[in-house]
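In what follows, structures are represented as structure tokens.
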Structure I
């Protein structure tokens with residue numbers, strides 16, 4: 001279990017996170033949702049170990065994050081930030097191979113081929129990353145982090161994704177989330193920051209709603225994604241339709257005379 005308790009984080013004395021507590025369980029995909037400026041990226045950086053929390057605690061499988069060395073942390077979790085840059089003229093294959101280097105795993109060409117085929121990037125393996133489109137680069141970076149945790153382990157691990165589908169078309173978005181969802185069966189817990197509420201609704205097992213650094217609601221997806229909860233978080237009326245438990249959820253919004261802040265999120 002990846003668990004954060006009462007995280008408090010300030011920048012220039014301004015609270016970015018205020019007593020935020022969340023729990024990511026292995027075998028589940030948890031979507032982190034909230035408007036711009038809610039503190040999602042800050043929470044993501046704290047959970048990944050990129051930043052240190054000022055108050056509160058974070059633990060991986062009951063091990064405090066500050067007690068884990070970098071190679072131990074790399075064994076427990078893989079991280080795909082929102083933006084990844086490549087300094088040198090690497091080929092796509094070389095970028096993906098970095099996933100094994102970071103976790104200090106022995107090189108396995110079969111693993112590289114599996115993750116690149118799963119992310120539809122195997123045909124791009126010999127191309128320079130700088131020559132790829134935004135969506136292609138994003139899929140290559142996803143293949144890199146998948147390589148880090150692809151092979152089964154006897155303990156729970158975690159995959160942290162910050163807007164993993166932001167540069168992709170509709171078909172690619174669904175393909176990527178389908179691939180990611182399959183990792184749940186490998187005893188892996190997934191946290192994904194998603195702006196598309198329909199993707200979050202139909203791929204996640206659990207949802208965390210964040211607003212102004214505060215966790216407003218968290219729990220099972222169908223219980224949390226209600227019109228009332230979403231309006232509370234986004235300050236805008238949102239419709240949620242799902243006639244039967246087994247049917248897909250559809251989330252939409254309509255123009256209103258209500259004056260509301262301009263939030264940059266998708267309601268496809």
Structure II
């Protein structure tokens with residue numbers, strides 16, 4: 001099942017995506033579950049899947065405005081330096097532990113929304129990533145049980161303001177400008193992706209491939225990441241974890257390649273989705 005959050009007719013809803021059409025599940029379940037976060041919190045994904053299987057789509061994608069899949073996650077974690085190719089281009093040493101930093105919910109934008117380039121910097125970089133959304137919360141989750149806590153997968157673009165990222169050894173400022181983190185287009189449940197490691201992630205800038213890797217290239221696997229994060233903080237339904245970017249980022253190219261006003265950036269993960277955004281200067 002592929003789930004989307006959207007606006008249509010002045011109302012916010014959620015539904016199941018089939019091709020280019022949507023089954024509006026929020027119209028049936030909205031009084032009980034106000035959004036997909038509430039669905040996850042109630043453990044109601046099987047209920048939605050059953051309803052979706054018995055209905056036909058009624059909305060075309062052209063009739064709606066997509067929103068970030070989870071519009072108000074309580075926590076957003078990002079993993080840095082999680083592909084060998086990216087570690088190599090940064091000239092950093094290998095680490096025994098995942099590098100974790102956080103994003104704020106107000107940095108998120110949806111598929112087809114503008115990715116906002118801050119006026120304060122000319123070093124706005126792309127980072128295509130696989131995001132996972134937590135479906136079942138917990139603390140001290142073991143690697144053996146970690147995959148049971150995943151509600152689904154989505155594409156993520158961890159837009160990075162490189163100079164602000166490197167003002168100090170703390171990355172937070174460069175990762176939290178409003179409108180710099182693209183998330184979507186849909187939440188793809190694990191049953192749709194039986195062999196996650198065999199899937200590829202590709203980032204394109206104006207149609208040119210700038211990043212490409214297999215998800216099996218992750219240094220720290222999803223179970224390792226979930227175990228590590230849940231050891232220091234409880235994970236909750238709807239929490240988002242962006243799992244890291246492959247090599248090829250613009251900041252490490254010669255000459256550097258940054259996103260500018262009007263650029264089209266796409267992050268595509270096979271069997272999961274294609275996230276497309278146009279870069280726009282900050283108003």
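We did not get these values from a lab; they are worked out from the coordinates using the rules stated. All values derive from a computational prediction rather than experimental measurement. Cβ atoms are built from the backbone, for glycine too; each structure is taken alone.
One table, with the values for the structure above:
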item: Origin of the value -4000, where helix-only ellipticity at 222 nm (-39500 (n - 2.57) for each DSSP H run of 4 or more, over all residues; to 500) was derived from one of I, II; result: II
item: Structure with the greatest value (metric distance in nm of label points 7 Å out along Cα→Cβ at positions 17 and 113, set I, II); result: I
item: Which entry (I, II) yields the derived value 3.5 for distance in nm of label points 7 Å out along Cα→Cβ at positions 41 and 241; result: I
item: Structure (I, II) behind the derived value 0.35 of FRET efficiency 1/(1 + (r/R0)^6) of positions 25 and 97 (r between Cβ atoms, R0 = 35 Å, to 0.05); result: II
item: If Rg and Dmax of the Cα atoms in Å is computed and equals 18.0, 54, the structure in I, II; result: II
